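Derivation of every value follows stated rules applied to the coordinates shown; laboratory data play no part. What you are looking at is a predicted structure, and each value in this text was computed from that prediction instead of being measured. Cβ atoms are built from the backbone, for glycine too; each structure is taken alone.
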Structure P
Amino acid sequence: MIILGIESSCDDTAAAVVVNGEKILSSVVSSQEDLHNVYGGVVPEIASRKHIESISMVVDKAIDAAGISLKEIDGVAATMGPGLIGSLLVGFTFAKAFSYANNFPFAGVDHLKGHINSLFLEENPPLFPFVALLVSGGHTALYYVQDHLNIKLLGQTRDDAAGEAYDKVSKMFGLGYPGGRVIDELAEKGDKEKIFFSRPYLDKEAFDFSFSGIKTAVNRYIQTHNETYKEDIIHIAAGFQEAVVDVLSLKLINAAKKTGCDKIAVVGGVAANKRLRAKVKKEATGAGLSLYLPSFDLCGDNAAMIAVAGFHCFKQKQGFAGLDSDVYSRSSFNLLTL
């Protein structure tokens, strides 16, 4: 089954062609980083306008790169939410019209389920069930994954996502957007022990997160060391990153223990963070857990993961979307209480 995936939930316009939910024939991503860098974050109006300019070209390029004709496409899947409404509307509406005009089955896909399904584009995907930590600019949550589409929420951030905290700290340093890559590179050069930030665990035994406090702590440090903080910027970055990574890794390992899972995964844009990958790998090994990570190019927003989730929507006969279907800004997962 050949699925065309379309993704436009934030500032990347993406299209991909995937076979049977496991083999990528093409994956095209048009980034808007340069447009938003000057503002230190994504400007929704600019993002949606750029999606309008790019969507048709990106989809055509993905189909051409896959080496297939329109007749060979078996279905279209597009991100339905969560995300920026203006951005979502561009990709989802285009996909609806494209499907209707060509008489293709059409499925609306949850962006977060897409990230989790990115693992199944790797050579050795996890068996069900497993615990997944999803970390990105807009989301930080733990999930108990029973099936490609049957996913239960264990806990999530009460305020800022981890990726958002990275972006804001980068903006405090005057280093632009996106901040994750910038902070990760700075932290590699710094001493994570030199400047200590309290770990925002909330409750170590629970699975909710909070990263607004650590962001404020960095801001306070900069304010109280206004004359000298630039000399220690690599150490501030390292200390900040270590605090975030410690919280994420501890809660992921605890979630695996409490659910009785011996398999864990980290997905989403922040899954590309080198320190997080190294820390979780070390903790997983110590706890006797198998760790699954997507390739770097599948961590960020992409349409291949949407095509995988769409494939399973068609296979399980759920998620079909009609012309009256609409996008949504927030996901709703059933909470699994332990």
Structure Q
Amino acid sequence: MAETMNKAAIRNTMKLSDFDYHLPPELIAQRPLSPRDQSRLLVLDRASGKINHRSFRDVVDYLNPEDCLVLNETKVIPARLRGIKKESGLEVELLLNRQLGPDLWEALSRPARRIKVGDSLLFNELEAKVVGRGHESRREVRFNFNGEDFWLKLERIGEVPLPPYINRDSGLLSEDRETYQTIYARSPGAVAAPTAGLHFTPELLEAITQKGGKVARLILHVGLGTFQPVRSEDIRSHLMAAEYYEVREKAAQVINATKGRVIAVGTTTVKALESSPSTNGARITPSSGLSDLFIYPPYQFRAIDGLITNFHLPKSTLLMLVSALAGRERIFSAYQEAIRKGYRFFSYGDAMLII
């Protein structure tokens, strides 16, 4: 029986080209709306395929008193560092990806061929030593804080690494540090925002709790692996880079006690929840560590019932995840409807509620 199911799953596995679509460039959002909850919301019923068009602040109308909303509290760090090689004065750039220890980071380097193990790099008052070499441009670097708090130094000298499709030819806007951050971010470590959460305001979260909805919070530090392109037509051969996640006891208790639906805010939240083991009939158990979970059709979700998410890039692993939840045909039909209606796409764009 299991062998038959496995063969059926393999036959149903989709190809990379199945997740491609054309998006008019003018629909790629370059700036967020203000206030945050003024963005549009496409509501997709994953059972019937029915679509409704609302404002994001109307999301409270779709949440029942017994439902639980799960948020990712990761905080985007100013992960792009520009400096020089101490030995030669060569201009260099690091993009921090994942913290490996108190002073040790994995980072993408540029120009990679000229940054070698043993090199000393200077970023204003912050110094780093290249201590390891990974695949392609990845380097392990150890920072010298000179007795000062690393995060304070990073806030002073680092830049927020906005996605490349957001055009900032003349430099970052002063407000990008605030707008490319959820209002509930508290744990530094992400190199990209969990963008579905960018739409929430304090007033909207208060309205949800006033209605009786529960809110649980977890952490998944969004890394560059989330945006790593799938290069093989057979998507099963794609390997996701690991990202750190943390689901604490309190969050697990709230989620497991939920009598209604568990609705994740963002694909990163889904990844953390689905990476947490399920035992003794509970949806999840407290856990933490590195997750390289890659969700694509067909996939049986066990931790969530619904999802709030943005509109994702063609051929991306995030588009594959939402297709696993609602079905590829329903997702692509919704995307085409969103394009026809002029929705704003990607990080600073509009949102979708899949229930």
Notebook entry, point to check: Thinking only about distance in nm of label points 7 Å out along Cα→Cβ at positions 187 and 219, which of P, Q has the largest value?
Noted result: P
Note to self: If helix-only ellipticity at 222 nm (-39500 (n - 2.57) for each DSSP H run of 4 or more, over all residues; to 500) computes to -13500, which of P, Q did it come from?
What the structure shows: P
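Match the computed value 34, 23, 22 of semi-axes √(5λ) of the Cα gyration tensor in Å to one of the structures P, Q, and report its label.
Here the read-out was taken from Q.
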Notebook entry, point to check: Taking log10 I(q)/I(0) by the Debye sum over Cα atoms at q = 0.11, 0.15, 0.16 Å⁻¹, for residues 107-250 alone from the coordinates of each of P, Q, which one would give -0.47, -0.79, -0.87?
Noted result: P
Next item on the list: Given a value of 12.6 for mean count of other Cβ atoms within 10 Å over residues 147-154, point me to the structure among P, Q it was derived from.
Entry: Q
